[in-house]
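Down below are the structures I want you to see.
Computed from the coordinates by the stated procedures, all read-outs in this text should not be read as laboratory data. Note that this is a predicted model, so its numbers are computed, not measured. Cβ atoms are built from the backbone, for glycine too; each structure is taken alone.
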Structure 1
Amino acid sequence: MTNKKAYLIKGGIIEFENITEWIEKITTSQIKAKKITKDLNNLLLENIIEGREVFDRFIKPETSELEWGKMEFFTEKMNDDEYTKFCNYRYGKQVPFKIAEVELS
């Protein structure tokens, strides 16, 4: 008798030096799990790259030469999507998606 497995695709975010994880997707196919994880990580990377573009568009010019933590931005002019992407780039709190394998009885 072979045991079935489930593959949990987990996302995570770093908060106060701890990682908070959640289950993004569940599948019983290892091949699907790998594809989903790859697609989610590619989307995360795209969002980080787009976040850099938002970062560059909304930085206050007079602070662009300051150290990273002292730069200022026009965040009130960002829409929700831009702000999310900006935060993904600026604060880098989201970690790559990963697969956790679980035995089913």
Structure 2
Amino acid sequence: MLVSFELTMPGVNSWNGRWSGEGRKYYIIKNLTERFVKNNEHLKFLNESGRDSFYYRWSDGWAANVDVERIDGVQARKRRKMSAGFCDYDWMVTSIIQKGRIETTKLVNV
């Protein structure tokens, strides 16, 4: 199962109210097995609606959002090609996969 994670920064606390990465697309595509998704209750949305959104706010006023969506191979190739990386926020994807939420506690790389 191909799953797309898209990063946006809806809460920007910079001097000019803008994020330097604004205007670019930030994707990570993961291939999760059906069995893994089935065995992890917090990922059941991938078999139901096929999408969800996760929000994280830092104490300094910045906020990130990660939209998660089940996609096909054609969409995966397009998104990988246009992606500008994930701005070192890969840990958010790992947290969503492992815990069903974004949190900063110890994670295992996937």
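Observations, loosely collected:
- Label whose coordinates, when helix-only ellipticity at 222 nm (-39500 (n - 2.57) for each DSSP H run of 4 or more, over all residues; to 500) is calculated, return -13500 (choices 1, 2): 1
- Relative contact order in percent (Cα under 8 Å, 6 or more apart) - highest-scoring structure of 1, 2: 1
- Source structure of the calculated read-out (Cα Rg over 2.2 N^0.38 Å, 1.08) within 1, 2: 2.
- Read-out distance in nm of label points 7 Å out along Cα→Cβ at positions 39 and 87, computed value 2.5, structure in 1, 2: 1
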